[in-house]
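> Next up: the structures, one after another.
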Structure I
Amino acid sequence: MTEPPKKTVTEAGFPFPFGARLYGNGANFTLFSRHAEGVHLLLFDEENNPPARTLKLNPSQNKTGDIWHIRVEDIKENQLYAFKVEGPFLPEAGHRFTPYRLILDPYARAITAKPDFNIEAALAYPPQSAQKDLSLSHEDNTASMPKCILVEERFDWQNDAPPDHLWSETIIYETHVRGLTVHPSSGVSHPGTYAGVTEKIPYLKSLGITAVELMPVQQFLENEIDKMNPLTGETLRNYWGYNPLLYFTPHLKYAARQTEGRQVIEFKTMVRELHKADIEVILDVVLNHTAEGNERGPTLCYRGIENSIFYLLDSNKRYYRNYSGCGNTLNCNHPVVRDFIIDCLRYWVVEMHVDGFRFDLASVLGRDENGAIMKNPPILERIAEDPILRHTKLIAEAWDAAGVYQVGSFPGKRWAEWNGRYRDDVRRFWRGDPGWTGAFASRLCGSADIYQKEGKVPLNSINFITCHDGFTLNDLVSYNQKHNEANGENNRDGSADNFSSNYGHEGETENPDLEKIRIRQIKNMIATLLISRGVPMLLGGDEFRRTQRGNNNAYCQDNEISWYDWRFLEKNREIYRFVQEMVKFRKEHSVLTEEKFYSQNDILWFNYDGNPPDWRYPGKSFGCILSGRETTEEKICLLFNADSVQKHFVIPAENNREQWSLILDTFETAAPNPLRKSGKDRAVVNGHYLLRERSLALLTIFIGNS
């Protein structure tokens, strides 16, 4: 005789905490929706099976305010679940509820292994309908969709504590979790995963960096791109990850084991081991839009829960305001969405132990419900002042896709900013463009012209020359033009303003003279980055000349265009050692990292002839002597020559007995040392120095015969 199915025991439950939580011998489930008319909780025994139990929530018992909630007995860890939400389907009024689409929990900690589900199955309308998004499909998509996983938060952190580096001590390494180790040359046991990053910790430690900035690791869609690579015929994928689906969920594909919520454990393990190595973890978060796109996009979560609250809608609420360039924009300053964002950031800090966030297109977070830029946006102030996030590192990409550019004026002194002007001005100077010495000198000193008027300091500036978006450093000195043909857009995508040069040949070359110039220019820019006041950020792989073959928008290239080819490390070990030594030099000389701008007494500027420079003159060379407030026992002399001819520098002296010790000349070869650190390697310079073309020299006061 077949035993009858066990009756499901439920209770009203609690309206918080949000999401799904184990509680006693069961679990509590919650879902926010203001305009929903009915909510169903679906519980699954297997991902591909129909729901084992479907529980309809009674609004008179299972709803408090706008929160639907229910407690279910006999629920254990790794329970699969999702929702169906009923409500008005009135696109022109901003409502897009559908009872036929499986809805994911926006607070889900993990999802099952269907990240490549058919996007078409998630469209709320029949794809062939002439009315498109104004019509509603009645086909149920439950079987084809991923499911949420109720995971237990316990984890052995082994007394983990954040490294808590000061901003003045911070050196950031931007990298991609998959790209770092997925290439066969990486030599790791778990390529392309959080575990792979863990295996590379000794290498990261050897560079001397203090933080890794990880490109998006919150669950994103990879398969929404409908283009092919015209060169290979392969289907293009969203590789970078700026297409978020769930904000509390570590990306499943980066887990070595993609079952039972293992992505959460593996992410935590990576963070714990990085912390043991004294390396902080900064996440690139995309809190400006979601993967649901515009009105013709899929219904996966937010659109089917409360479309009119989560998104900025046009006056005709059928359409979405698009300040992200990705089809929709989160309504970040709505009180409900503000709470959601704060909950998300707190979760990654408290439960996942991350140390900071870089906010993609952060200017979007400063827009009101009509899309206007606010003077003091509530969400930005709340993030900065939140007591749990109070010591978390906050970095803004201070612009958006609709033309707002707030570098230097991003609201709040707590926020550091990606300094796009630093990138452009340093590139122009070293390319040899006339008239950029003044701007370059300002970038070297922490960009006081950008930040000081707002009461900010050099540490508000994240200095970078390359990042994921654009050329790698190798390609910056190897290509005059972008080469994005593999992206399937006829090379129309990606910025055309790269301020790059190939120095005589487009792309790779075996010409030794060209290679010498390129190596020298790479060293010039790395050295500049690491002697500039502010917070330096290195693009991962630049330290061994990683190339994307001229592609400056490799967002869709999950292949060898983007992957780190570790064979280049041995081939270009000279650059790797140079980065190591420049990082050490920065750490050993606090004059380079002080938290204030240089005063007139801290720095002496001079032209190559020893006279004060005329910044209005379109020259390409100059020098300076640094003597910080706390480092008067030593002075540093920097000589820059971006010209195509050599310059004979006269170094101003306070007395005739001053002798300088040469630490670095980028025109020299690497042997025997990238930097002349020992006395026997150092050359004494007595007031004059011949600096060859396209070169940088670094000297310190010689102690011993003065």
Structure II
Amino acid sequence: MTEDHSGLGASVSDWPKALFVVALLFTCFQIVTAAFHPVSTQILRAVHVGFLLMLVFLSYPAVGRTPPWQPLAWLLALAGAATAAYQWIFEVDLIQRSGDLTGADMAVGLLLIALVFEAARRVMGIALPLICGVFLAYGLLGEYLPGDLAHRGYGLDQIVNQLSFGTEGFYGTPTYVSATYIFLFILFGAFLEQAGMIKLFTDFSLGLFGHKLGGPAKVSVVSSALMGTITGSGVANVVTTGQFTIPLMKRFGYRAAFAGGVEATASMGSQIMPPVMGAVAFIMAETINLPYFEVAKAALIPALLYFGSTFWMVHLEARRSNLVGLPKEQCPSAWGAVRDRWYLLIPLFVLIYLLFSGRTPLFSGTVGLALTAIVILGSAIILRVSSFGLRIAFWIALGLLCAGFFQLGIGVIFGVIAALVAACWFVKGGRATLRLCLHALVEGARHAVPVGIACALVGVIIGVVSLTGAASTFAGYILAIGQENLFLSLVLTMLTCLVLGMGIPTIPNYIITSSIAAPALLELGVPLLVSHMFVFYFGIMADLTPPVALACFAAAPIARERGLLISFWAVRIAVAGFVVPFMAVYDPALMLQGESGWATLYVLLKAVLAIGLWGAVFTGHLQVGLAWWERILAFAAGALLILALPVTDELGFVLSFLFIAQHVWRARRAGAATA
């Protein structure tokens, strides 16, 4: 993620009116199309990209930090809007002459390619456009390459048709997911953030763990896990919860690099934490044609292991350094925080219920968003009413509204929202709530820009790969290696994800690797969902891995420490994130893909024990400091539990017992000697 020098980085209240209006229109278009479906899916995608281009060119400068020169900014913004208008106006003609482009079609298609590449460069830097540029060059010139890399050759008109028209390029599956599920969930999170959900999560975490051993760091882990339910963005999580947790950890004795590493590790876990995971989970569900519920279910145990491992590392580091928590009287009441803002949890619980009851993410997101608006607007009115009876009546009515969502229809729900908006206009403090909702609508558009532009640009990769069949060539190399050694194929895929992640965000990283590597893993016998989750997890780990660790560098200015040093700590803390995907490949029961619950319990026991041992190894402490030979013994025991070879489990359990038994004996002797 590049540093944001655009107007999008400022508070929405400071935006120019024109930019504010464009963002508001963008959000309104997305809500209307999600609720009422007035246009075809092709037009939805085209207008979504058109609005993204407008926001980018109006706010992100071509170079430097100064605001973009407005005459040129508006020219480029209107050009982006014109590409969407062309798709809308000539929709029928474009379908009828599909593949036979006119001169006007070629001009609009080439313009769209140039605008998307430039917009992505402004938002995310040069790395992703360069990678996509290589794929574009391969589509145009690949016929001249030697050997298996060569394809049959494609003309410029075929490439433009593939990328700029239809549903294989810029308007492919990632853009569709961005224009539907992702935007709604981003907007859902923006509403809850504006309403005070961040404070609820931080106060709740602080009340539960702030006074415990290593309390400030445990607060970071728990609050980041909770934040993941509404943001699903690791870097965004770092810069929100990190503003509070990193200084708190430093104040209570944690090293700056460790504090930043804890926050970066916990925040990146937000993308794999059900029920509301990151944007990649929605793209994955659409790509492999599985219900989102199945993706979230598969991610549940690995996510719990990830956060459990981080929590364990924090506890051991606090014990090693004897870092106490906050005085209990300085910690807020956890249940008091829930009592003050409990109503904000209603939309979240309803959303979770809908997602896990088999409803589509689009329907669930629309209902969740509508209910969030009703709760925020309704609470602004009812919390100012002194009558206890009226308050109870309001919450009962809200409960009945939730129960009757399916029968009432979305039109009635929007009518309720309109009535609450009108009522807020005349209630004391109601206009401030309306202003909050207005800012949330615009914030949703702001947060959607980096995700949406990335989804559009990676359409180049999807389009070229599907046109040329390049994925089968790369998959052939992985298959050749995997026939001899599956582990080497997994390591190669992991390194590909980590290297790509040095320069590009998680979404394009997943799309690239899932296009070329996941099919090969499937051929090697890895279940479809597990193979996609494997590349997904290591795309996330790339944001913690040196030398370019985006989440760690986001934490660096808050921690006032070098991002590289934070990254080294983050890798140690996030050891589970590197281990669990391999375990899931060798034993899919870890992702609830096994044949029985007993198989899942067994592999979970192994994973917990292995992660616990490695936590002690990497912190050098359990009950007392570990001797060098204890570290070797514990590391070997954990590694044997992870491997899926004959007798490795038995050896791992034996070595684990030996390590724990002798360490407890040594710790008691040390305690008796100091008594």
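> Hey, distance in nm of label points 7 Å out along Cα→Cβ at positions 20 and 508 derived from one of I, II reads 3.3; which structure?
Source structure for this number: II.
> State the single structure among I, II that was used to calculate distance in nm of label points 7 Å out along Cα→Cβ at positions 92 and 460, giving 4.7.
Of the structures listed, the value fits I.
> Of structures I, II, which gives -5500 when helix-only ellipticity at 222 nm (-39500 (n - 2.57) for each DSSP H run of 4 or more, over all residues; to 500) is computed from the coordinates?
Only structure I yields this read-out.
> Supply the structure label, taken from I, II, corresponding to relative contact order in percent (Cα under 8 Å, 6 or more apart) with the calculated value 10.
I
> Still on this model: For distance in nm of label points 7 Å out along Cα→Cβ at positions 132 and 172, find whichever of I, II sits highest and give me its label.
Top value of distance in nm of label points 7 Å out along Cα→Cβ at positions 132 and 172 goes to structure I.
> Here is a follow-up. Out of I, II, which structure matches 27.6, 106 when Rg and Dmax of the Cα atoms in Å is calculated?
Comparing all candidates, it corresponds to I.
> Could you tell me which structure in I, II was used to calculate mean count of other Cβ atoms within 10 Å over residues 452-459 as 17.2?
So the calculation was done on I.
> Taking FRET efficiency 1/(1 + (r/R0)^6) of positions 340 and 444 (r between Cβ atoms, R0 = 30 Å, to 0.05) for each of I, II, which is largest?
II
> Still on this structure, I have one more. One of I, II was used to compute Kirkwood radius over Cα pairs in Å, for residues 60-435 alone, and the answer was 24.2. Which one was it?
Corresponding structure: II.
Read-outs throughout are calculated quantities, based only on the coordinates presented, and are distinct from any laboratory measurement. Computed from a predicted model, the values in this text were never measured in an experiment. Cβ atoms are built from the backbone, for glycine too; each structure is taken alone.
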